[in-house]
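Next come the structures, one after another.
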Structure 1
Amino acid sequence: MDAISKEVSDLENLLGLPNGFYNSLMAEDDWSFVIKLSALFEAASGQALAAKLQHSEIESELSYLEQAKKITLILKLNIITKEQSKFLIELASLRNTLVHNIGNVTFNWETFTSTFDKNQKKSFVKVFGHGIHEHFEINGVSLNRTDFTVDNPKMAIWVTAQEVLACLHADIANSSNIKKINKIGQKLVQNITS
């Protein structure tokens, strides 16, 4: 298992999700993929905020915070990058579009991306394909980010999301370690001053 997959697996465990939940998203229909992926980010964002603020007891309250506000906070706290925040904002926006009209339950990526003009493709790739290398090779076939992301949006989003989730978990783990170090420091101060 590579480092990014390990971070995502550890995040699944931390959030109480079944093992392999993230990988199983690829088998979902496109509507369910977006909804479940968005829900995963909402939970992970709340967890990351609580860990960064060193107060796990507020995690349940943070879960009710609107996702756009969570994204703003995790960006301001340097948990994610500006590119990652754009990805999360656009994913949340797409989720809202899909969930607030039941007719969208038949959403599919092929239909969605087939109407894109050149500028829409460029924007889509910049946001949802930022986790994909500009040029890469699979089984001897040379590919580029733009074509791959537009032709395989679900896979491109899955890869990009995996990178963002790994970063969120890494920050959660780092915050946990800082909390442990702070407790050790407090005990040392108490021992010295007692």
Structure 2
Amino acid sequence: MKKKNIFIIYAVLSSLLTSCINDFQEITIYPYKVGDFYSEGGAMGIVYKVSDDGAHGMIVSLNEAECAWGDTILTLANDTLDAINNINKIKQIDQWQQKFPAFYWCDNKNKDGVSGWCLPSKHDWEEILENRFIIDETLVDIGAQSILGKTYWSSTEYGKYEAYHVDFILAEMQFYAVKLNRKKVFARAVRAF
């Protein structure tokens, strides 16, 4: 009887702790459009850019982390368009996983056969900012974390001490966030599909 009660309690707790995001794992609709939920091959996100009549595009992750951009050394990760180029420059630095937490958090999503997640470039954030309300509506509808009212790091370095970031409070890109700032600046990942 005691084992049966423990099993029932475990089953109830499991169902309560399961995010509603998991309910959407199998639901994907092709062709995709901006604001659609995407779930294929283990990668889930919200579509913020489409090409090839909705067959391909970019997604933004459903979750985020509050962390620093990274060390105050000049990294040359200053590509405003190509986030992959920026993370590849960061990965050339010794102990990059400890020195650049925002990049590491995004790169750590690349597991279990999923690849391509990275910290968004300045341009990626400009595209997300343009469609922020429809993207956020889907995030909130599925129980994911809202992007509104927050500030996010881009992978694009501005200088030795600063990196570009997007401010969803003022709805603009900014460049004066200190890389070592760990408070109130978030990392969120993007990925091509």
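Going by distance in nm of label points 7 Å out along Cα→Cβ at positions 53 and 109, which of structures 1, 2 comes out largest? Don't skip to the end; give the middle numbers.
Numbers: 1: 3.4; 2: 2.9.
Max of distance in nm of label points 7 Å out along Cα→Cβ at positions 53 and 109: 1.
Given a value of -8000 for helix-only ellipticity at 222 nm (-39500 (n - 2.57) for each DSSP H run of 4 or more, over all residues; to 500), calculated from one of 1, 2, which structure does it belong to?
Values: 1: -22500; 2: -8000.
Only structure 2 yields this read-out.
1, 2: which one has distance in nm of label points 7 Å out along Cα→Cβ at positions 101 and 173, as calculated, at 2.6? For distance in nm of label points 7 Å out along Cα→Cβ at positions 101 and 173, the value 2.6 is produced by structure 2.
No lab work stands behind these numbers, since they all come straight from the coordinates. Quick caveat: nothing in here was measured; it's all calculated off a predicted structure. Cβ atoms are built from the backbone, for glycine too; each structure is taken alone.
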